[in-house]
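In the part that follows, the structures are each spelled out as structure tokens.
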Structure 1
Amino acid sequence: MGFVTSIFAHRMIQAAGEGVDSKAFLRSIGLGPDDSLDVTQMVAADAYYDLLERIAAQMGNAHELPLRVGPLMRPDDYGALGLAWKSAPTVRQSLERVERYCRLWTDTMTYELKEDGGGAAFVLHRFDERRLGVRLSNEATIASATSLIRQTASAGFRPRAVYFKHAAPDVTSAHQSYFGCPLVFGAQVDALSLSSEALEQPNQLGDDGISHFLLAHLDVEIKAIGTEDPLEALIRRVVSKSLSEGIPKMAHVAQRLATSERTLHRRLSAAGLSFKALVDTTRRQLAENLLQQSSYTMSEVAFLTGFSEQSAFQRAFKRWSGQTPTAFRKAEDLR
């Protein structure tokens, strides 16, 4: 099960406009209508593609959806990677940073800056089946990259050409207007083609000093997520948010991930993961995090970790850590 940052879902729903029920769409993929934009909050890729297809079904001009979302994306949406994009000295270096660190927002694709005569192609390598949701996502990705360059480069930007593997939609006038360059559908790659002049164009806020700091931070982030299974991370987020209402069942988690309980069980088995063990580990880590914050009482920590009684929480915590919650909190206070 792949994942994508929830930022993409928020912006796609925003781009769809007032004609769709944005709150219902957000809830359908496990997001709260009042959730703030958080690049680290992920959603299942299949649920994201389903979302795009459902939005398209409600829009009379769905071919425009990816082109509407492009201008809505902002470098700051992407956290430290967005700042690294802005502070890169040139457009080329901005793209190289996405090529290197895109794993921070998705594991469904990679990027490659492929040199050619007179410039380079910023190639999108997508690993999913070519369904409508994937096609819309690919177009939105290329449109967003174009928009980000236009927002941060020191001069106007127009691609040399834009390529999509899938067939052209019935209407392409909006694409022509947005990109302002030759469009090739049914191509061998999904890519944004840039001239050498565009690649070497300086960014408005390029700063080597800030760049070095941010790249060091990103190296730590990418190393940290390299050891975490994406499916495990998604399940742990859902469980953590649900514990105040009791221990979530697998059916509830599957629903929040827009999949079936049977499919979720199969994917867990394939990954060598146990749902019960994931719930237990999530409760323990949440409890430890809350105990490190003196503003939470013991009864509140028990409630937020899914225990109906404080005594049951104390027994479980001692089983997890070998010490009582009170002893754990005192030891943390001494550090």
Structure 2
Amino acid sequence: MTIGFGVIGAGMIGTEHARRVNNVLTGGEVVAVNDVNAEGAKRLADSLGGNVKVFDSGHDLINADNVDAVMVTSWGPTHEEFVLSAIKAGKYVFCEKPLATTAAGCQRIVDAEVAAGKRLVMVGFMRRFDSGYRLLKQAIQDGEVGEPLMLHCAHRNPEVGETYVTPMAIQDTLVHELDVLRWLLDDDYKTVQVVFPRTTRHSHSKLRDPQVVLMETVKGIRIDVEIFVNCKYGYDIQCSVVGEDGIANLPEPQSLLVRKDAKLYTTVLTDWKKRFVDSYDVELQDFIDGIGSGDLPGPTAWDGFCAAVASDACVKAQETGNIEPVTMPARPAFYD
């Protein structure tokens, strides 16, 4: 059986995912496209070839008979609306982060999915599907470094534009760590704090950069994450797990070691899409396979909710400078 996909959002990520489904993966085919920019939707449909229908309404696309699964890659504030619509229609939905722009919105999605009685939602936290993070998780599960005590992490980007402001360092950047570190440790956050070192001259008036986020988990593990989005030298993701018996580091992306001009060097990636391109492939193939088997992989709607709750606490910590609690309700048995 080939899964018919409807794509809502024909921007960069929606276009990449649509082409991935049609040209790289197996078991899926894009049959419908919608975007607020009708011309953009038509361009994507034309580029895919075949008989891809352009819908004026995302809701009409969701309810189309030949759409088996929905991919929500539209503007973040529209995600909640379309995910809820897909759940109501009883259709599987892959939603790029954020699941919703507020924790309350994520809670509504969780409630709707629980009421439906079936896992229908998968959130696009692609780092869980990265081979390096999977190696790190396996090392933790196998006890290779003993019980984790601390994590030292960094999320660095060469530069951002003027529209990127201080809270976005949490909402758009740290959100990936907020999800993947919970998954790595099988733990939830208890408190968060944000501290601001000296601001780089490469930033602008509405962005305090870099930032350091300090977190404590329920089990007592301490985490520090450096967010530096104008680091200039490249796109660099780091994670070091300090355990009782050793240290495990996230592997560096594969790169060529060069000896030249009296130097020994490797290149650093500058494009986040290239850093995680393979994980996007694995992520969406797992989604397609999960539809076929009736057993979706994570990340779940509950994971999307947990990331939103932690994100809200971090933004509050940016504003207050205090150690802020992360108040997480009990996980519904539905997600066990």
Structure 3
Amino acid sequence: MPNEKQTPAKLPSIGAILAPFIAVALAFANHSLDWPEWLGTPSNTPVSDSPAYPQVLGALAAYWAVRSAAAFFSERQRVHVRHNGPLIAAGIALLAIWQTITAKLGILPMPFFPGPDRVFEIMLEDVTLLRQSAFASLRLLSLGFLSGSTVGFAVGVWFGWNRKAAYWGMPVLKFFGPVPSTAWIPFALMLFPTTMGASVFILALASLFPMVVLTASGIANTRHSHLEVARTLGATPRQLILHVAIPSALPSIFTGLFMALSASFITLVVAEAIGVKAGLGFYINWAQNFAEYHKIFASLLLMAVFFSSLMSALFFVRDRVLRWQQGLIKW
């Protein structure tokens, strides 16, 4: 029977293409025009004259123009434009609503709730400090997450393969594992001579528990038939672990990595507050002391981009390693 050709993706609708451009135009008009004064309700919060917010809107419009043009030549871009057009338009509309209820109407009071114009302004002004803080957080997160995940993977393989080790070790892990890693901060400060070492230890603890549990579960649930076939072919115990048990447990191991990364990132802000003199968490605490809430919002926005990028990278690796499960879990 001849193979049927796949139907090429249709061109996106005009609405899907134009929606982000319309949203950008409305957001720009909302920012530039003093329409509350026309209604007799002028805001007490002056709109920022920084070009940062209009530049962000312009960059979004340029990005969408490139994507829309590429959709006429690439099937993959057609799918992207058709799927993401309404989402991008909605995101830009949320920026406009945020600007309206803060800078325009003052429903949410300053300085606790700055508008996006103030947030993007400080991101432009403090770009060097924010970049240094992001790199410092990435360094701390990498040290804690990688060390905790590595140890958790090794212990998980040991517990999953060795029943005696699991018999004695899993009850201890089940008893102490659910305790939040931040509760161990006093002991970490006593055990380590530097606050950096204590912070890495706290992050490692946060990633250790989910990694051990899910790795051990994946190893223990390796199909007995696969192990027996490998033994029949002369596989050694080391080969059984490396070439049968661990590949079979990879879906559980990657789930453990996702959970470990989430737990580490949640703990990151607290870990940076115990004395580390750099990082996004430190930046937030420093800005809070001076009631500079626009800097806090800028740091939170950067954190969201930061963590989403790391999770996307981890999912990219997972989809390449587990091609047979590609698309089963999406991010």
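Structures 1, 2, 3 were compared on Rg/Rh (Cα atoms, Kirkwood Rh), and the highest value belongs to 3. One of 1, 2, 3 was used to compute mean count of other Cβ atoms within 10 Å over residues 139-146, and the answer was 23.4. Which one was it? So the calculation was done on 1. Tell me which structure, out of 1, 2, 3, gives -24000 once helix-only ellipticity at 222 nm (-39500 (n - 2.57) for each DSSP H run of 4 or more, over all residues; to 500) is calculated. Of the options listed, only 3 reproduces it.
FYI, it's all coordinate maths here, none of it is from the lab. Only a predicted model underlies this, so the values are computations on that prediction, with no experimental measurement involved. Cβ atoms are built from the backbone, for glycine too; each structure is taken alone.
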